[in-house]
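Engineer: Below: a set of structures, written as structure tokens.
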Structure P
Amino acid sequence: MPGYGSCLVVQTVDSATITSSAADQSILAAASKIVLPSNYINAPGKKFWISASGRITTVAAPGTVTFKFKLGPTANIAVSTSSAITHIASKTNVGWFLDVLFTVRSVGSGTAATIFGQGSFESESVIGSAVPTLGGPQSSLWQQATPVVGTGFDTSVANQLDLTAIWTTSTTNTLVTHSFSFMDLTTTP
């Protein structure tokens, strides 16, 4: 039976500003961290899409940032993790855009369920970007080198979603999310 797409979350307010930290920090507004009911993720091949955008500021030695798409009873399991994205120094409040498609590879209890994610992060702050007058932003793939399936999780329980970021430096880089959407591309009637 054919399915249809369904937008489950649209964030219409800014997230809190996150700063460099050695710990994951949510980049979503609280209302965007919805809970998917148990067995909502019910079949291999189910597809989800996230789209997020905001602004980023980097300092003289910005290091890298890694994003994690999390699910679990308390959004505690990184089911898909980006590559470490290297940024250019000294960018102030430049825009960014994240676009990732997730495919459910397996479902089940314990750690049987897995998701594969691939997409891109785009910003003038990404290393290799030209100044806007000379070419604009560059992209970095969600997973570079050898893309892999994420950490296993349990689809038989309710799963809260979150999108987090972690910097490799403790300097004062900042990141704000202005918009976020989470869409189920394979909803069935």
Structure Q
Amino acid sequence: MRMLSKAKYLLLSRYGSTEMRTKCFDSKYRECEWSFSQRDEELLSVLSRMGRRKRALMLGCGQAAIASDLVPAVFDSLTGVDLSVAAVESARQQHPKTGITFEVGNMESWPGEGSYDAIIFSESIYYTPFWKRKQMLRHWKEKLSSDGVFVVTISQPQRYRGILTMIRQGFEVSQDFQSERGQRWFIIFR
């Protein structure tokens, strides 16, 4: 994977087969190009303001740096799902707490069990091919509890404005705002 140009990597990581995308993500984690180990204070703050909830699902979780801050303070349990075996192995080592589990899986097709009070896509939704995003969100909407919500963060809202537009037009948006630092966009919906 090291020999891929940035353009080829971007194409393969977003539009390649599940196997190819897994290899791309694993290479980033194993080569320490992706080491998202810092707490995400903005996301933690947004999730905390939503009030105490039971179950959360983090899709495209990577190493899930904030998982230990969320359980049990905000959620009773958190399940993280990522294509990258390397990311999930790292997340499991970093967050051995009861109530936190990590699974290797594809956010587009991972089955999930029961309902969730929050389904979180923190900088991950754009790794699903654009033609599958709405269908994927509709699938996951079936897994939301009666007062459950999606929480999506996008660090480059201009670049990914199509995702924001799709959400605004196809779902019931409750919050839609730029972060205090102005770097990211948060959209909360069902």
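Every number in this text was worked out from the coordinates using simple rules, so none of it is lab data. Values in this document were obtained by computation on a predicted structure and should not be read as measured data. Cβ atoms are built from the backbone, for glycine too; each structure is taken alone.
Engineer: Distance in nm of label points 7 Å out along Cα→Cβ at positions 56 and 88 was computed and gave 1.2; which structure, P, Q, did it come from?
Structural biologist: P
Engineer: Using relative contact order in percent (Cα under 8 Å, 6 or more apart) for the comparison, can you identify which of P, Q gives the largest number?
Structural biologist: Numbers: P: 41; Q: 17.
When relative contact order in percent (Cα under 8 Å, 6 or more apart) is calculated for P, Q, structure P comes out on top.
Engineer: Can you rank P, Q by distance in nm of label points 7 Å out along Cα→Cβ at positions 40 and 176 and just name the one with the largest value?
Structural biologist: Once distance in nm of label points 7 Å out along Cα→Cβ at positions 40 and 176 is worked out for each structure, P has the highest.
Engineer: I have 3.0 for distance in nm of label points 7 Å out along Cα→Cβ at positions 152 and 168, calculated from one of the structures P, Q. Which structure is it?
Structural biologist: The read-out was computed on structure P.
Engineer: Which one of P, Q has distance in nm of label points 7 Å out along Cα→Cβ at positions 8 and 144, as calculated from the coordinates, equal to 4.1?
Structural biologist: Going label by label, the one that fits is Q.
Engineer: For FRET efficiency 1/(1 + (r/R0)^6) of positions 16 and 112 (r between Cβ atoms, R0 = 41 Å, to 0.05), which of the structures P, Q scores highest? Intermediate values should be presented prior to the final figure.
Structural biologist: Values: P: 0.75; Q: 0.95.
Max of FRET efficiency 1/(1 + (r/R0)^6) of positions 16 and 112 (r between Cβ atoms, R0 = 41 Å, to 0.05): Q.
Engineer: Here is a further query. Supply the structure label, taken from P, Q, corresponding to helix-only ellipticity at 222 nm (-39500 (n - 2.57) for each DSSP H run of 4 or more, over all residues; to 500) with the calculated value -10000.
Structural biologist: Q
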